[in-house]
Structure P
Amino acid sequence: MWNGQRLAVVLPTYNEHLSIAECIRGFEALGIVDDILVVNNNAHPDTSPAVAPTVAREVFEMTQGYGAAIRRGLRETTDADLVCVCEPDGTFDPADLLKLLPFTTDVDVVFGSRTVQTFILSGANMGWFLRWGNWAVAKLTEVLYNTVYLSDVGCTFRVLKRSAIDEMSPFFVGNESSFGFEMMLLASQKKMSMVQVPVKYQERVGESSVTGSQSKAVKLGLQMIAMCLRMRFTPRSGRE
């Protein structure tokens, strides 16, 4: 529990079998998390054996994609007042949840940011291209949506109030890697109260299926820019 509120952590997984157990134990060690949910998204076969000895529960989402996994996780944690989303690939420190949670007293959504140089640790995959690319798309979002200060559109470590999830969920569309940005744009579009907080960014355990390749990162960045423009200028109706 956090300040009398039930807290859940959603961990989507595809290729994190080498790091997921340590991530789960990190969140458990905080002593405040009520539910740790692993969403197995057609993951490596060693994933379930790694999760089984931990306190986490595991569900299986067959629709492929980061967004599909997160959407399933949000549906599976409806009894939580606060939901933390985090990738269990070793890049994030579970203890940084303690940085994000205090802001939930004042805002609906707390986004992490990986682009503050001080917190980019040795070995982290945050070279100048990714760092400034994220910053540029963040500034485009600020201008088009007249929203709060943003410095990173790709950070997948965040905390959301249940009320914010319920308001956004009917408008979710994407199932792919850009879903995290879709969530940020929806929060901006709906004028939700939000803030971005620097978190530590560490070396990944294993290889990323997206940012491990510069060409894939470029493609994702272009998709995000297109999404930013489309959502700003094309009204969307809710989907049940």
Structure Q
Amino acid sequence: MFEHKVAVVTGGARGIGRAIAEEFRREGARVCVIDLLENDYYVGDLADQTVLEDFARKVISDYGHVDYLINNALPLMKGIDQCGYEEFNYALRVGVTAPFYLTKLFVPHFAPGSAIVNISSSRDRMSQPQTESYTAAKGGIAALTHAMAVSLAGRVRVNSISPGWIDTGGTAYTGPDALQQPAGRVGNPLDIANMVLYLCSDKAGFITGENICIDGGMTRQMIYHNDFGWTLQGGDRL
């Protein structure tokens, strides 16, 4: 399906990003990963403008065009009690500025039928305490998605995915951890990678500006005290 296509995946060295990169490769795509961690294409910090520019030049020099841009890199997660000014801005540079700027750099080079998929989070609509930097970045990329979809109308389709609880370590969760989700289990990276490839395919040709939440139904299920084994202890939040 993706034979000889060029897919750029940020944060593609581990977790969800690695699964996305592997699935693209399995389908015949040429994959360009950028990550702080070691990988076979480009190691660099997405918060650095010069790194983004150098990475984009390398991709275009190597392949001449881009078919798919997957903005997946993970922002810093720190809360209002501990997160400083520079740390908060760093999270936004990785989670919002980098997806915007990479898109801008690649605009002249997107091939016909191109697609962008931004990885947001179900935290774009719900929160735990002390997660402000991450949550703000994920909310920002969700909004950036529909803005770019309108600006790039007719040239590039732009969608986002909001994963819920996705386990990247192969842990088998049972009991309340699984049952709090209507799907009856915790998610895995392929749950997200499969949707990324679908959104990049011709089968999704009429979908743009959309956000798809993949969370096993967790954000749709109301859980009260004593539901599914969850109990409120003292004044603590669940």
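Readers should treat all values here as calculations from the given coordinates under stated rules, not as data from a laboratory. The structure presented is a predicted model; accordingly, all values stated were derived computationally and were not measured. Cβ atoms are built from the backbone, for glycine too; each structure is taken alone.
To test your reading of the models, identify which of P, Q gives 21.9 for mean count of other Cβ atoms within 10 Å over residues 69-76 when calculated. Provide the component values of the computation, followed by the final result.
Details: P: 21.9; Q: 25.4.
Computed on structure P.
Kindly point out which one of P, Q the value 21.8 was derived from, the read-out being mean count of other Cβ atoms within 10 Å over residues 157-164.
Values: P: 21.8; Q: 24.4.
The read-out comes from structure P.
On distance in nm of label points 7 Å out along Cα→Cβ at positions 29 and 53, which of the structures labelled P, Q is highest? Show your work: numbers first, answer last.
Working: P: 1.6; Q: 2.7.
Biggest value here belongs to Q.
If you rank structures P, Q by FRET efficiency 1/(1 + (r/R0)^6) of positions 109 and 125 (r between Cβ atoms, R0 = 35 Å, to 0.05), which sits at the top with the largest value?
The maximum falls on structure P.
So log10 I(q)/I(0) by the Debye sum over Cα atoms at q = 0.11, 0.14, 0.17 Å⁻¹, for residues 45-180 alone, computed for just one structure, reads -0.46, -0.71, -0.95; which one of P, Q is that? Show your work: numbers first, answer last.
Values: P: -0.46, -0.77, -1.15; Q: -0.46, -0.71, -0.95.
Checking each candidate, the match is Q.
Out of P, Q, choose the structure whose coordinates give relative contact order in percent (Cα under 8 Å, 6 or more apart) equal to 18 when calculated.
Numbers: P: 23; Q: 18.
It must be structure Q, since only it matches.
Work out which structure the value 0.98 belongs to, where Rg/Rh (Cα atoms, Kirkwood Rh) was derived from one of P, Q. Show your work: numbers first, answer last.
On the way: P: 0.93; Q: 0.98.
Of the structures listed, the value fits Q.
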